[in-house]
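No value in this document is a laboratory result; all are computed from the given coordinates. It should be emphasised that the depicted structure is a prediction, and the values quoted were computed from it without experimental measurement. Cβ atoms are built from the backbone, for glycine too; each structure is taken alone.
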Structure 1
Amino acid sequence: MKLSNNVEREAKNAILASLGDVPFVKIEIISSPILSPGCNPDFRIVAQIEKKTCNLIVEVGTNGEPRFARQSVNKIFRCRSEFPGDYPIFIAPYISPRSAAICLEADIGYIDFAGNCHLSFQKIYVHKEGKPNPNTNKRYLKSLYSPKAERILRVLLMSGPREWKVEELAKEASVSLGQVSNIKKLLADREWVKSQAIGFALCEPYELLEEWSQNYNYQRNKISEFYTTRSSGDIEISLERFCREEKRQFGLTSISGSAHFPPTARYQRMVAYVKGNVNEIISKFDLEPVSSGANVILLEPYDEGVFYGSQSRGGAAVVSPIQIYLDLKNFGELGQGAADAIFDFVIRDLW
């Protein structure tokens, strides 16, 4: 596939940025070399290292996700077998740690437009990592972390290594078959799911949950904050009973939800999801709206998927540990410690 002018320019700039600071190296980039019918890289680099010449072959990808990185590595292998003396390099807009590991395992160098790279040939060793993706695919993130897509992610994360058929997963998550197929493809591009005998299963739950927590938007919920003189335990019991009688969905989350899982901890603020308008609750329980100092926080959920996996813990209705973890990650410094605890003591055992 012919590279666009912009990608070609960015790739060449990335090469120069990675090797340009090495004082004893002079490079010449040769575009579109055809070395043989089975080896047609995007660039070939002639590197003059002191008095020695080294040839580098470069494959450029427009997507650096693991599935595409692996495809490029397989293509590069054909060049390596025909030109074993040439050092192969894979270049993409962004190369994730997982894609970088694929390249390193194959003994192939890599460079991305963000500045991450690994080059090791003759006297040259350049390694840079940890630079974030400056060209995050917002469309990709919007697709993977939309409300309907998140329903699918909750099911996968809560079910551990279970194998799913598309039809079964769509029914369990209350979404369309097309929605499941789209999410399956996005996860497969990152090699976070794997095909099995009759379906597919999540194979990288840690990576999925971590990225989701970084892109999760707690503010999508309608958040109402109140103060009450009643204790957290008392208001929880009364509010849950009211919601049950009114046939409303209810579930503790965040710091008050995590306290019902080991290791239990004291807390003085109740945070709960409540389906439906909270005005009736405000008047019935004499809650005082406040802009600071709240000890009751009610969330009208942006999507009913937040209730998936809800359970009773010690007589209290709580949302799933996955949902609690996501909400805790948006709860400031106090939430970070509680998120780590529920991950270590509860979520790990799911997988």
Structure 2
Amino acid sequence: MLIIDGDYPMAYGALDLNRDLTRPIDEIRAADADSDNVVMASLPEMRRGRIAVALVKVVGRIARPGNPLRGFRGAESAYAAAQGNLAYYRILERRGEARILATRREFYAHMLTWQTATAYESLPVGMVLGMEGADPILWPEQVHEWWAQGLRVVSLAHYGVSTYSHGTGRPGGLLPPAAALLREMDQAGMILDLTHTAEDAFWQALDVFGGPVLASHQNCRALVPGERQFADEQLRALLKRGAVIGVSMDTWMLYPPGNPDWGATQWPPRRTRFPREAVTLEDVADHIDHICQLAGNAEHAAIGGDTDGQGGRDGAPLEIDTVADYQKVAAVLERRGYPLTDIAKIMHGNWQRFFETWLPA
């Protein structure tokens, strides 16, 4: 069965972690043996796992007091870093490793190629370009420049406070430039990703933004306490807007007793607070099922791996060694009685329908 991964911060692995993601996974692991983030994905491994498309991210955070992750001291540097991420994806496309899918026609044609293929080893992996945290958009009108370069999805914040919004670990609402940015995004046709948006900002953004929304890697607070998850009322608001919600493979978001303190001054919180064996694909299926139960159908739940952004293999459920193991989700859902038609929607069909609807013609 084909898969669409709703969140793969691929350029982070290639540039920040210095990995050649065109190589087989075993070669990358051997070259990266000293890392505590054991790589799960590469382009050959995605093909082996029949991952036809991923929503890949560009990132360039600005450093601010209280933000837990590394950032740049200047806005210009954050912009340049995100442009470097974009250049990485473009050279993969030039080399035939990937295909940037900026229109619904391109998306449809790419999926048709994968759906009719009998072998995947030589196929380019499809990529929809997204931005995690809007700091690289230096002024609201600049979103049109990013649109012209193929960017199609933007989230307002990541960890901490961005130029436009409070995000994970920093409660609060939208900041003054956000309304103008959301209006420009709406005019351009950009999709708003509400993942990592602080709760007050979440509701304010939905009030201002009239365009399509999604949650690329977001789990359910009803199952795992913590503000990084969405409460049921937030999930229902997304469902009302026709969103697709990608369930993350991050064990921090799946461990039933709840999250660490995302706003803690000591970062990162220690993963050793629970063993890897404590989280399995049954937990992933619980979140998928919760979204389906809220929706009353299987039209909105999907995969949103946060692949390798969530800590790699040791931050993934027990059964996941590489991204190819995402295929195992289908078997878990089948054991729970999901029909194959609904499983196909969750594995790829819901993201496919969403992007073939909301990407520009």
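Values computed for the structure shown
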{"quantity": "Comparison of 1, 2 - label where FRET efficiency 1/(1 + (r/R0)^6) of positions 54 and 150 (r between Cβ atoms, R0 = 30 Å, to 0.05) is highest", "calculated": "2"}
{"quantity": "For -9500 (helix-only ellipticity at 222 nm (-39500 (n - 2.57) for each DSSP H run of 4 or more, over all residues; to 500), calculated) the corresponding structure among 1, 2", "calculated": "2"}
{"quantity": "Winner on relative contact order in percent (Cα under 8 Å, 6 or more apart) once structures 1, 2 are ranked, highest first", "calculated": "2"}
{"quantity": "Of the structures 1, 2, the one that 51, 28, 16 was derived from, the read-out being Cα extents along the principal axes in Å, for residues 110-189 alone", "calculated": "2"}
{"quantity": "For 1.27 (Cα Rg over 2.2 N^0.38 Å, calculated) the corresponding structure among 1, 2", "calculated": "1"}
{"quantity": "Highest-scoring label, criterion being distance in nm of label points 7 Å out along Cα→Cβ at positions 118 and 238, among 1, 2", "calculated": "1"}
{"quantity": "Structure (1, 2) behind the derived value 0.98 of Rg/Rh (Cα atoms, Kirkwood Rh), for residues 182-317 alone", "calculated": "2"}
